[in-house]
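The following blocks contain the structures, represented as structure tokens.
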Structure I
Amino acid sequence: MGTRVKFDRPDGRGIEGYLSEPAHSDDAAAVVVIQEWWGVNEQIRGVADRFAQAGYIALVPDLYRGKATVEAEEAHHLMGGLDFGDAASQDIRGAVQFLKARSRKVGLTGFCMGGALTLLALTKVPEVDAGVVWYGYPPLEFIDTSAIRAPMLAHWATDDEFFPIATVDALEQKLQAAGVRYSGHRYLAKHAFANETAVGPHRLPATQFDPAWSQIAWDRTFGFLGQWLR
């Protein structure tokens, strides 16, 4: 459904990504989708396709420059080698600017590592119009909540071993103190509850897809983006 595209970062360096478009893209809003730590794999391309089917132009910037994996150890290594500040301020901002050339409104969303990058990018990408974070955050000392101008929605898992819910409490206090237009929802679920591949014996033990909570979170996401991007 989608195609591979090239676009420029603010510093002029090129980067590629996966672009998925709706059948009628004239005047369509757009969304930048940020990968999990696995890379730009079939599952995250499917997320972009889901947005396209809902009428959005969706772009997944390839933060790992063509690398992807199904092994947790390698994924941890790839994530560890990623400069989060550069990815947020250059790769992701470049993706937003690329879509802004076509769409008046551009949102940003990401899952796991991508959720953390979404939150960080909301502090570094002034062009973004709305952000949706799925169960991920960076160390809170790197988040300048006073720099967040766009409205933000977040989905958190109460049984998340990777991103403990106690830190979400502290994050939400920072967001409230900064006056961010924020709405957060908590789900009685494990990490990656919206990733349909987190099932069966090959999933990480601390992850589990939950189709019911996933659907509720997606419904809230489309309602939120419809409010701020359409």
Structure II
Amino acid sequence: MQKFIPFVLFLSLASPTAMADVLGLYVGGGAWRHDPSGSFSSTDPGSDSIDMKSSMNFKEKTESYLWLAFDHPLPILPNIRLEKTGLSHSSSTGGTFNYKGNPVATGATRIQLDSTDAILYYRLLDNWVNFDIGLDLRKIDGEFKIGGDTSKFNETIPMLYLAAQFDLPFSGLSVGGDYRVISSSGSRYSDVRLRAVYEMSVIGFEAGIRSVNLILDNVDGINSDIEFKGLMVGAFLHF
């Protein structure tokens, strides 16, 4: 992914048109190089705060994302965007600590938060400034493995979806971003993307920054404040 960095324009998104004048189909994908940070712990007595880098030995990793969007001119029906993103890290623990009340020395570790999104949204503004609002139904395939302890889960959660796009006149360039979030009882899961997009004819390119943050406040006995953040680059076709 580093070869694309000189071409990164830095900011934000081109969300598909919600109340479009014509039908439109977008197909795209790219790579996201995410760097984990933060820590988590269990609520069991004597448990330690486990750092994503010094304790888990997690490093930067590049994974792919794919998306498809369909626009239509019917104002009553929402537009549709589908996405799939890989997010996982594996390594070996780098020390001795207590987790769920048990000591953990060296051993295999893994965190996985792969996601599949079905987004239903409407476009409230549709000119050189575009603004979308909708619902993101995100399916998370998750796994937490620390030493001999493994927890797996498969959940679908509703998230608020907001997106904005600002078209730069006569340039083919646009900048913007999108924000998805769910928050409850002190816990929050969010996904933020800022992108620049260049589109010519049926081909487009995007580059920017993405950040996924997971804050848990005693959810199934776990506290966390972890983040996966880094550069993303991609391309798409518009039919």
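No lab work stands behind these numbers, since they all come straight from the coordinates. Note that the structure is a prediction, hence the values are computed from the model and not measured. Cβ atoms are built from the backbone, for glycine too; each structure is taken alone.
For FRET efficiency 1/(1 + (r/R0)^6) of positions 29 and 85 (r between Cβ atoms, R0 = 25 Å, to 0.05), which of I, II scores largest? Don't skip to the answer; put the middle values down first.
On the way: I: 0.40; II: 1.00.
The maximum falls on structure II.
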> When helix-only ellipticity at 222 nm (-39500 (n - 2.57) for each DSSP H run of 4 or more, over all residues; to 500) is calculated, the result is -9500; to which of the structures I, II does this value belong?
Replying inline: I
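One of I, II was used to compute semi-axes √(5λ) of the Cα gyration tensor in Å, for residues 53-188 alone, and the answer was 39, 17, 13. Which one was it?
Working: I: 21, 21, 14; II: 39, 17, 13.
Only one of I, II returns 39, 17, 13 for semi-axes √(5λ) of the Cα gyration tensor in Å, for residues 53-188 alone, namely II.
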>> So if we calculate distance in nm of label points 7 Å out along Cα→Cβ at positions 45 and 93 for every structure here (I, II), which label has the highest result?
In response: I
> Between structures I, II, where is percent of Cα pairs over 28 Å apart highest?
Replying inline: II
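Once relative contact order in percent (Cα under 8 Å, 6 or more apart) is calculated for all of I, II, which comes out largest?
Of structures I, II, the maximum of relative contact order in percent (Cα under 8 Å, 6 or more apart) occurs in II.
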